[in-house]
Each structure stands twice: as structure tokens, then as C-alpha cells.
1. If P(r) over Cα pairs in 10 Å bins from 0, in percent comes out at 5, 24, 31, 20, 9, 4, 3, 2, 1, 1, 0 when worked out from the coordinates, which of P, Q was used?
2. One of P, Q was used to calculate relative contact order in percent (Cα under 8 Å, 6 or more apart), giving 31; which?
3. Going by mean count of other Cβ atoms within 10 Å over residues 82-89, which of structures P, Q comes out largest?
4. Computing mean count of other Cβ atoms within 10 Å over residues 194-201 gives 18.1 for which of P, Q?
5. helix-only ellipticity at 222 nm (-39500 (n - 2.57) for each DSSP H run of 4 or more, over all residues; to 500) was computed and gave -22000; which structure, P, Q, did it come from?
6. Compute FRET efficiency 1/(1 + (r/R0)^6) of positions 130 and 242 (r between Cβ atoms, R0 = 30 Å, to 0.05) for each of P, Q and report the one that scores greatest.
Structure P
Amino acid sequence: MQVNGKRLQWIDTVRALAILCVVLCHATESIYRLDPQHEAVLPMISKVFSFVCFTTGRLGVPLFLMISGALLLHRDYDAEKIRHFWKYNWTHLLVCTLFWFAVYYLFLNFRNESTTLQELALELLLLDKVDLPHVWYMPEILGLYILLPFVAIALKADSSHPRLLLLPMLIFTIYCFGIPLANDISMVFYRTEPLDVQLSFGFSGGVYGLFIVYGYLVRKGSFRKIRTSVIAGAALLSFVLLVFLQVWAVIDGIKFKTWYNNLLLLVTSLGVFELASRFAGTRQNRIIRLISDYSFPVYLTHMLARELMKEPIRSLPIGVFWQMLLLFLGCLGGGLAASAMLRRIPKFGKYILYMK
């Protein structure tokens, strides 16, 4: 990713890691299912491994969001630049989203999952959800991007008053991430009713908006005074605890897969992002560059490959590990191949694959 003519190598690395995580997440939950019924027949090592892969996969979306914060909130905006952002970032993303919603509609009908033209119309108006598990992310980003330049302007006040952002970030993090973690722990160990947060976090974008702001804070260097060993230790401990929580739940017969509002996932993904900003090398790796450049196109196309391949792969007489690995490689390879072919069509890379 180039900023002011200079390519940020660590952003390329994180973007490549993020799409690999997303594909891994979707491949893992397709093969292992991650529910008590299917996990019950697996040995303990396979249970742990499945949730290690799934939890690693869950890092993908937070990393993508933090990349957006690091790149877009770091800019200076005036009226002209805001209009430019809406015209060339937001509008292009909207065109891309609507095109792929139509593609997914045709694909689902091809797969004999009958949907009506009325459903398509509602999906294109962003009033109904497309029946594919990755699609929620695109409308979420569209909503966040509308006000993102104004968030960047507001955050500039923090430059002259470094602790000004501390109070809102603390309150938002506790309620958006901490309370959901408390609810998850309470559900898994005590099976109690969740706490119902009454505060509204609409202007912040909720947990997704907070991930974007945390990405900005990393780019700004807000965590540089924290020792690397502390960052790495906190990220690793959070990851281990999150895997343990999910494995415990499935052993106890509770269907539970962590979502993006879990505080442990925030700490893990933030730690990975911060560490990448400190240690990314200066030499360009061609494979990382390739995966980074095609990360969003692979996001758009890999689920089609998954839906076509998962049933045939499940029927293969090989262990679940090999099934998962085969599906992961198939989704990644299929997504890359499809994206590379589509990019050859004039204007597709810019408008339909949202490649910069």
C-alpha cells in the first residue's frame, strides 16, 4: 500500500495475513462445523486445533478494519477531499457491492436455492441480507465510510491534546467489548442471561468503528511506549483464553463461536497489528504483495469457491484436517484465479473488484 508515494510494507503484510485468516475461518467452520454434535466425535487435540484455526481466522476482519483506520483516518480532510473520498472511495465500493450482490443472487439460484426478484431488489437497496456468511461486511463498511472523513477531522483534536480520546475509548471498549466477553463467560460457565447494554454507540460505529479507530492509534504510535514483550504476551494470552473458552463450551454441549465484540479478540488482533507495525521488513516479498493486492477480490470470490467445493471435499475418505486444508487452498487458489481473470476485463479491477 502506497502512502504519499511510499509503500507501507507492513500494511501489505497485514492485509495478506487478513485475507488468509478470513479464508481459513470459512474453511474451518465448513469442515469442522464447530458445534457440540460434530465436535463430540473428535479427539481433544482435534477439538483444540479446530478452534485454534477458527480463532486465527476471526482475526481477519479486525485486521482489515484496523488497516482502514491506519490509512484513512491518518489523512487530512477538507471539503474538497471529503467529496473526493465519497466519489472515488464510497461510490466505487457501492458499485462493487451491488454488482456482487447480483452475482450472489444468480449463484444462489444456480445452486437451487430459489430466491425471488423481490428479494434481489431488497438486497440491492440494502434492505435485506444476502444468504452468504461473508456478505454482511460490505454494507457495514459502506455505513462506516460515509462519516469516516468527519471522524478523521475530529481525531485531529487528539493530536494537540493526547489524552482527550482516552475517556470515550475506555467507556466504548468496556461496553462494546468487555460486557460481551462477560456475557460469553457467564453463558459458558453459568448459563445465565446476558447483560443488556443500554448505551447507544451509533456514532462510533460500534465494535467495527472502534477497530478502525484502534488502527489509527497504532499508525499514530499511541502504543509505542508499551514494551514489545508485553504486547506479544497479552496477545498470546488473550488468544489462548479465547480458544479455551470455545473448547470448554463445545465440550459442555454449548454451541458458541466467538464474534467480533469479544474483548479477547480485540486484544489479540490489536497486538498482532501493533507488532506488525514494529517488525515488518523493508524488502518487498512478491507473494505477500500478490496476496495483498488481491485481498478484497479474494474476499468477494472465495465464498463461491467454498460453496462449490465443500460438499465434494467433505465426502472424500480423508481426515478432517486434510479436508480443511484442501478446502482452504481451494478457496484461496480459486479466489486468486477468478480475480486475476476478472481483472483482465477493462474497468473490472477498479470498479468491480475495488482494486486501487
Structure Q
Amino acid sequence: MTTTRRTFMAGSLAATAATALPTRSALAQTELKLASFVPPTHVIWTDVITPWTREVAKLSNNQLTVRLFPAMQLGGRPPDLYRQVVQGISDITFTLPGYTSGDFPMMALTELPGTAQSAEDGTKKIWKLFDKYLARDFKDTKVLMLWNSDSASLMSRAKPIRTLEDLKGMRIRTPSAAQSSQLEALGAIPIDMPANQIYNNLDRGVIDASMIPMSAALDFKLIEVVKYFTLNAPLGRSPFLVAMNRGRYEKLPADLKKAIDDTTGLKLSLKGAETYDKKNEEAIAVANKTRETITLSAGERKRWQAAFRPLIDQQVAAGEKAGLPARGLITAYGLLS
């Protein structure tokens, strides 16, 4: 075949066009915004979420990056975080379902007393029960992490809490409506409040105490404004959540979805649980140096547990009335026979 000037030029232009087409590595990175209420020094932020963002970047050959926005840097208040991710203001959020308990009626039941012995134990149960009972609460998002906190404690500013009677009339912060009902059952006055507001409100005497896991004593510097820590009260524990806007996830290329899928779920959730359980022990050791830590007697714990019995029955009945499989979930947790 004779090569003419026309065919030569056409071939050259085609070759040039082919080499000019952008390869995957030359395409712009996909950036996801991850927002939370916690400070950048929070243990989950530093020990779990930040390492995860590096792992995702590595697996995706730096085609997927996660940009972090701690301390409500995208605006709003902590209770807004889940709705912000649903609305697309952020792509991913780290928050507590309990901040808007009404949006998570099944998850709220996991906060009942007696559902878990540790963060690790509770996290394994959540994932075991997720598909059957809990997934319905997260239809608008892709759950990346879902894990339990370490054991809740009662941190009081001036008055020690040793018995049920000590709680009467005390104004105590809680993270959720579900846990507020527990304090009401014990005779206290619950005040829903995000964790980042506890320090100032304790310091000013707006609240008398806070119901929050011991790990938070270090993350939010609460040892500075708390005198007494009641450690082993048989209280419920908070679930924590990292979730992604479902539409944003579904639009990702398959390889970027895989980078997310391969690094999240139960494995990453258990890392969050392990981090909280470890921080719990560290916080107790620090508190013991300068503050009084209180352990309820076995008899006193039974009194508290008995006070919770009507609450458990009431919440199961309310869930069933609302058409939720509440009895099945709580039976699976071993709280009903």
C-alpha cells in the first residue's frame, strides 16, 4: 500500500490524539469531605479516621482523597451532622445517631442498659444484628463504621454519686433521648447536650454531672472540671457512626468503591471499639491520680438494674406499636426471655 501525504497526516493526528487522551492516573482526584464535631485531637480522629484516609489514598493510587473537617468546620451544630451528610453538605460524617434519636428508632434500642459488656462486645453484636434489624435506620447513607462506646460513667462536679438516692434531682447531661430516659428512670433530670458543650456547662454549674464514657474525660479534658467519677453504673452505651452519602458513594467508579469497601465495615469498627476500650483504661488511671473514682456495690447495681426493668418493657412495647421489630432486637440482646 502506498503511503500518501494525506494518509500519513491522518495517521499522525490519530496517534497524537490517542496519546493526548487522559489516562486514569492523569484524571483529577476524587475528593470526599468528612465532617465531625470532635476536635482534631480526639482519639478516634487521630488513631482511626486519619489512618483510614491514608489507607484509602494508597489503595486508590491517590485517586481518592478524604479531606477532614473536625470541630464543625463546615458549619451547623453537632445534631445537624447526619442530616448534612444526607443533604450532601458533607460526603462523610462522624457522629452519634443519638444526637437525633428520632431518625434512628432501632439504633436507639441498642442504647438500653445491659446490651453489652464492652465496646468490642457491643460492636460485634451491632454488626451481627445489622442487616436484620438496624439497616432500616440508614437507608440514605452507606455505613462505613458503626461501633459502641466504652462503658458510660457518671462524672459529677461537686456531689459524689454512690446510690440511687444521690441521683434524685441532679441535672445530668446525656447524649441522646434514649439515654435521657434512663436517667429519668433513676430519678435524675436529663439534659441532652453534645459532648463539646459539657466542659463549659459543668464549669459554670449549668449541669451537675455528665453521663458519658470515660474515654471522653481525656478527649474533652473533663477531668479539669469533674471531682467524682462513678465508673461501673449499669448504664447503656452510645453507638458511634461514620456514614457516607449514599448517592455520592453509588456514583464512584467501581475501583474507588472497592477501596472504601475493603477498608471499612466490621474490621474498622472494631478498631474504633478497641481504641475506646483502651482510652477508657487510660482515663481511669489518670482520674485516679487526682480525683475520686467510685465503684457501685453489687447490691447497688442490682437496685439500678431493677429500676431499668419497666423502661425496657416500655420501649419494646412502644417500638412494636410503631411497627418496628423491637421485641426481636431486644430478645437477641438477651434483655427479654
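1. Q
2. So the calculation was done on P.
3. That would be structure Q.
4. The correct label is Q.
5. Among P, Q, the structure yielding -22000 for helix-only ellipticity at 222 nm (-39500 (n - 2.57) for each DSSP H run of 4 or more, over all residues; to 500) is P.
6. Of structures P, Q, the maximum of FRET efficiency 1/(1 + (r/R0)^6) of positions 130 and 242 (r between Cβ atoms, R0 = 30 Å, to 0.05) occurs in Q.
Each value in this text was obtained by applying a stated rule to the coordinates, not by laboratory testing. Bear in mind that the values here come from a model prediction, so they are computed numbers and not experimental data. Cβ atoms are built from the backbone, for glycine too; each structure is taken alone.
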